[in-house]
Structure 1
Amino acid sequence: MRDTTTIFIVDDDEDDRMFIREALQNVISNVRIIECADAIELFGNVSNYGVGPGPSLILLDMNMPKIDGLEAISMIRSNEDFSHIPVIMLSTASHSEQIKAAYLHGINAYITKPALVQGYMEIAEAINTCFLNNFTFSEEHAGMTGRRKANVLLIEDNIDEKTLIVLGLTAVSPNINVIGIHDEDSTLGYLSEKLMLPGSTPQLIVLDLYLPARQNGLNLLDQIKTLLIKTDRPAVPVIIVSHSSAADDITECYRQRANAYVVKSLDMRSWVQYFSRLCNFWMNTVSLPHVA
């Protein structure tokens, strides 16, 4: 894990940049924020970043002058040096087709800008857990709940770890239904059937990277992402989970279009809250287009 976390905020609205910057600085330890008023400034800053670890994250506005958010994400994903950097789109736009287009262009998550400052704090805490792997156990988060009915597909070959992850995912809401699968063939068979049925698409996919080997997980990630696009379900988040914190594993998963990479905590006592918080973020904070 990096000693210093670098996050780019790209937004032409100075007040919006201030709100998210202050929230991130209040929540994340040792964070370096680089503000850009447009995508041209972003590419100039990233290109001149220098030697050493690159940025951890880019927060990108949808509607900007010169180059809009969709053009910017396309440029990021087509550049070999930048393509692995996670990008979260923060925008006032909430139209379903705009959100779908953003996922098709390669964003990792789409979040509608909150009306209150507290909303930015909640986003910062979610980013800290779900993208930066800086999870801290706290009793105040134990009661987070959601009412949305959702199917979660969990692909995990370790029975004990699967049990703990299921407990965490279902702690968000009694309406969360977890489907557990342990191998590649069963996963592809399940998705090939369910993605064609109205109302059967999983709202979240959690995939263990080492299944049992790294290449198994990477191959399955690529096949899942390809299948989701083919069946017009590009916005279903695929979250990689692993005990590995190796930079190469994380970078390669993001290059293969993972929405997030989560390092499993060494303290298994915290797993229920850990995965509860992760599920709460993807179920209740992230915006997804409405798909039949």
Structure 2
Amino acid sequence: MKLSICTISFRHHLHSLDQIAHWAQNRDFQGIELWGIHAKNLADEPHYGADWLNAYGLETSMLSDYLPLEASESDLLAETKKLSQLAKHWGTKKIRTFVGKKGSAQTTKMEREDLIEKLQLICEYLYSEGQSVLVETHPNTLADNVASTIQLLEEANHPALRINFDVLHVWESGINPLEAMKQLGPYVSHFHFKNIASRSQLDVFSPNNVYAAAGSRKGMVSLFEGSVNYQEFLEKLIPARDVHASLEWFGPNVKEVLEKDGKQINEIIEAMKVRKE
């Protein structure tokens, strides 16, 4: 298993990337998931990149951004090319995005067809560059439930199209993540791990709140203290596949929570090794 932290977790903190990388290295993480805007803002400092991060024993697990599928094809392609170059500079083949800004049930047939066409355009370009686009399972997008996500994969029908499986949001859609993995597993290239105290508090992850410096963080809890059963999920997932995942923490006490969750995941892995022996 390769476990990363996300630079988005430090979006409201005065920590340099040097400090974050040094901290991650000393806590036995294997990678850093780089937020797209962070990569863009570092473009003028080219010494930051794959070689620099590798010197810490870390890799860039994914470049997480929001490709503008609502834009014109020329603007979308220009942004895709920019992100592709940044991903190469940071040594990752994975670019994360969302598809749509409305739930699948609220999206018209014409709107869906346009989004799929734009997604195919992205896939075609990234495929030519040896890269993949990872659509995140997320509410208020075309990947807000398993059926629509499978439909999206079938409609786009492209080898560069993969899934970033956000465990919490899959659970939010009303299905056990382990059941969802039976259907989506072959298409999954990355996981996001986070948790919530109760289903009634899921609104805390809505974009308008979670990205706001003054937004509520009520209900955000450590990975093994929430409503999603990560102990069960990981014990079933880890023996079945090579897992690449990121701890996506949006709450306070960032370093404390990430370190705690990382340690507990490693403890599960070690306990499973002992049982296997």
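Computed from the coordinates by the stated procedures, all read-outs in this text should not be read as laboratory data. This structure is a prediction, so every number in the text was calculated from the model and none was measured. Cβ atoms are built from the backbone, for glycine too; each structure is taken alone.
Data overview
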quantity	calculated
Test item: distance in nm of label points 7 Å out along Cα→Cβ at positions 209 and 241 calculated as 1.5, pick one of 1, 2	1
Test item: mean count of other Cβ atoms within 10 Å over residues 25-32 calculated as 17.6, pick one of 1, 2	2
Value 12.2, calculated as mean count of other Cβ atoms within 10 Å over residues 105-112, assigned to which of 1, 2	2
Of the structures 1, 2, the one that 0.25 was derived from, the read-out being FRET efficiency 1/(1 + (r/R0)^6) of positions 73 and 265 (r between Cβ atoms, R0 = 35 Å, to 0.05)	2
